[in-house]
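Each structure below appears as C-alpha cells.
None of the figures in this text is laboratory data; all of them are computed from the coordinates on show. Keep in mind that this is a model prediction, so the values were computed, not measured. Cβ atoms are built from the backbone, for glycine too; each structure is taken alone.
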Structure 1
Amino acid sequence: MNRLEHLRAALDKLDGGHLRRTRRNIEGPCSPHVVIDGRTFTAFCSNDYLGLAGDPRLAEALAEGARQWGTGAGASHLISGHYLVQHTLEQRLADFVRRERALVFSSGFMANTGIIPALAGRGDAIFADRLNHASLIDGMLLSRADIHRIPHLDTAALERQLAASTAKTKLIISDSVFSMDGDIAPLRELMTLAQRFDAWLLIDDAHGFGVLGPQGRGAPAEADIDDWRLIQMGTLSKAAGVSGAFVAGDPTVIEWLMQKARTYLFTTGSPPALAQALLASIDLIEAGFDRRAHLAALIERLTKGLAQERWRLLPSRTPIQPLIVGDNATALALGAALMEEGLWVPAIRPPTVPVGSARLRITLSAAHTLADVDRLVEAIDRLEKTL
C-alpha cells in the first residue's frame, strides 16, 4: 500500500466510525437563519453569541477601516505591520477587561500556542484541566514543560499536584467556559491556588468574553479576580463577531509575550481594518445589556423546555447547551433528522469529545427568537420518541 492508498484507507476508517466531517457553504452573512444550497435553515451551531457577526454597524466599521487603513498589514507587527488603530484597540481592550495592557493576536489558536511556550519551558510545570481546548493542549506540547493533566474541575487534585511539584515556574491553565460542556471553571479557587503556590494562571476566556460578567467583560470579571498572576486570553471571533484574539494582564507579562511569543513575532500582522470593526464591536458589547438579557431568556426557555428521557442535557448557564446522545451513529441520525426539518445542529463526535459522549452542541445567539427555540425543543422532544 503506497502513501496515497494509506490515506484513502484512513478516510474509509473515519467513515466506518461515523467520524468524517463535512463542510457546508452558507450563502450569506453569519446569522441564525442561513441559506445552504438554496434552502433556509435555523442554525444552532454558531459561536456568535450576541448576534454581532452579521450586524451592519460592524460591516460599515470594517468598510470604513478598509478605506482608511487598506486591506493588509504588509509585515509582522514588530517590523512595520502595526498600525495606530491596532494600538488603540489594544488600549481599549485592556481598559474594558480592567487589565493594564493587552496584546492582539490573529486568532485564539495562535494566541494560546504562543503564550504558553513563552511562559514555560523545559523543567517547568504546567497544570491543566483535562477538557481544555485543543489550542491549549498544543501550546503545552510546544512548551516542552512537564504537563500535569488534572481531572475536570478537580481543584483538590490540582492542589495536590501543585504541592508535590518542585518546578521553579508553575503555570495553571484552564478554559473559563468549556466549549463542549458549557460549564464554568472555579476561577476564584484557581486564583487562590495560584497565589498560594506562586504560579501563573492562564484563563482562556474565549466563550466568556462578551457574555459573562458586568458589561460582558468576561468570566474573570464575573468571578471578581484581579491579580498580576492572572493572564486572560479572549477571542474576538465569537461574541465580538469579528476575528482575532487578545491576551491581557500585567504590563511586564504582556511586554514579555510581545518579545517572545513566536506566533506573534513571526507572522504578518492582521489587517488593520479588523481593528476598526472591533472597536465598534466592543462599544456594542459594553452597551449590550438587552442582548445578554435576551440570551439568558433563550437559555432558560431551552433548558426548561427540553424533557428528555433517552438523551441528557448537561447543566450549563451559558449559550453552550450540549445534549448528550451517546453513540456516533445516533447523534448523526438526530442531526440529520433535524436538518430535514430545517434545523441545523451538527453532531459533535470523538476526538472532540470523549468516546461514548457524542452530542448535539446547541449554541444560542441573541439573534435567535423565542419561537426559534420553541421549534427546536418541539422537534427534539418528538424525535427522541420516534428516531
Structure 2
Amino acid sequence: MNPTHDALDVLVIGAGQAGLATAYHLQRHGLRFLVVDAAPAIGHAWRSRWDSLRLFSPAQYDGLPGLAFPAPADTYPTKDEVADYLETYATRFDLPVLLGCAVRRLERVDGRFAVHTSQGTLMAHQVVVATGPFQTPALPAVDLPAHITQLHSAAYRTPADLPPGPVLVVGAGNSGRQIALELAATHDVTLAIGTEPLQLPQRILGRDLFWWLTRLGVLTKTSDSLLARRMRARGDLVIGTPVRDLRRAGVRLRPRLAGPATDGVRFEDGSRACPTTVVWATGFRTDYAWIDVPGVVTDGRVFHRRGLSAVPGLAFVGLPWQHTRGSALLGFVGHDAAWLAEQLAAAAPRRRASTTGQSSTGGAMSSSSSSHSSSK
C-alpha cells in the first residue's frame, strides 16, 4: 500500500461479484475508492468450489453492469468460467483491487472508518461490506463415529477424492442434490432431506426458468412484498436435479439425520445407514465478528435498509433478499450496487465539499496492524 494524505471516499471489502459491481458504479461517480480482498486472485472463491459446478442461471442472465457474460445464451457457465469473467471484468474497467489483504477489524474513529488489515490500516469515510452470503461452512453439532470421513460441501471437489464405500449427503438444497447425483455414478449414495424445499424445473414450456422469473417480475419483487414474504418463509429454491433423477441414479432418500448410531447414523424415521463418508451440504453462516461497530450486527444478522446500516457511511451489498430475490445473484446484484453507489456518492465528503467550500483531510493509511485474527 502507498500512504496517502486523504482518507478514501469509499473502501469496498470483498472483490467478488457484489464488490466489483459496486466498484464499477463508484468509478462512474468519480469517487476515490479501493476494493480489498483476502484471496490471492479475483474469482478465487469460485475456483475453490467442486469441479463440475455450473450456474443454474443461463449466461444471458449472468452479466455484471457494463459487460455481458461471454457465453452463448441458454448455456450454463462453469465455476471456472465465472472466475475468468470476474478477472476480466476487473481488468476491463481498471478497477483498483488490492488482493491478499485480509480485513481483521473494522471500527469507527473520529467520524471515519479504520479498517485494520493484514497489510496495514486503511482510513475511509465510507465502507461497503461485500463479503457475500457464503462465509463460514455451517456444520451441525453431530458427533459421528471416528471411522467416518467427514467434509463440508465447500471442501468437496470430485468423486475421486472420496474413499471407497457408501456416502451420505446431508442437505437437499441445490448443492446437496448436485453432489449426490454426481457421486451416484461411483458410490452408493444416500441423501438425507431435512426440510423439503420448493423445487422448480430448469426449463418450462421450452424456456429457461429465469426467462419466466424475469418476465413475471419475481426476481424484482421487493423483500417487503407479499410474494417475497411467502418465498422467504418457504426457504430457498431448488432449481433442477429433481427427485426422480436422483432415484433413477440409485440415490436412496432418507428423512432428516437424527444423530449417530453404534456403527453409523440414524434418521428420524428410525432407519439407519453405515456410510464411509458424510458430505455436509448444510450451507453457510455469516461471520461479522470483525465488525467492531455497535448497532450494525446482532446475532449474525445485519440490520439495514436496502443495504444502508444505521451507522452513516457503513453499507452492505450482495446480501440475500437485500432488496429483491436477485440481490445475491451474479446477474442481478448490479441493481443494488447502482442504487447504493448513488447514495454513497451523494454523501461523499468531496461531493459535500464542492457545495460548502470545505475540504476533507486526514490520513488514509497507517503502518500499524491489528492483533485481531478473523479475516474475510
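Check the numbers for distance in nm of label points 7 Å out along Cα→Cβ at positions 106 and 314 across 1, 2 and tell me which is largest. Intermediate results must be reported in sequence, preceding the final value.
Working: 1: 3.1; 2: 0.8.
Going through 1, 2 one by one, distance in nm of label points 7 Å out along Cα→Cβ at positions 106 and 314 peaks for structure 1.
1, 2: which one has helix-only ellipticity at 222 nm (-39500 (n - 2.57) for each DSSP H run of 4 or more, over all residues; to 500), as calculated, at -6500?
Computed on structure 2.
Suppose mean count of other Cβ atoms within 10 Å over residues 18-25 works out to 27.6; of 1, 2, which structure was it derived from? Display every interim value, and only then the final one.
Numbers: 1: 10.6; 2: 27.6.
Here the read-out was taken from 2.
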**Identity of the structure behind 59, 54, 53 (criterion: Cα extents along the principal axes in Å, calculated), options 1, 2** = 1
**Prompt:** Given a computed value of 22 for relative contact order in percent (Cα under 8 Å, 6 or more apart), which structure among 1, 2 does it belong to?
**Reply:** 1
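Work out which structure the value 2.7 belongs to, where distance in nm of label points 7 Å out along Cα→Cβ at positions 34 and 114 was derived from one of 1, 2.
Working: 1: 2.7; 2: 1.6.
The read-out was computed on structure 1.
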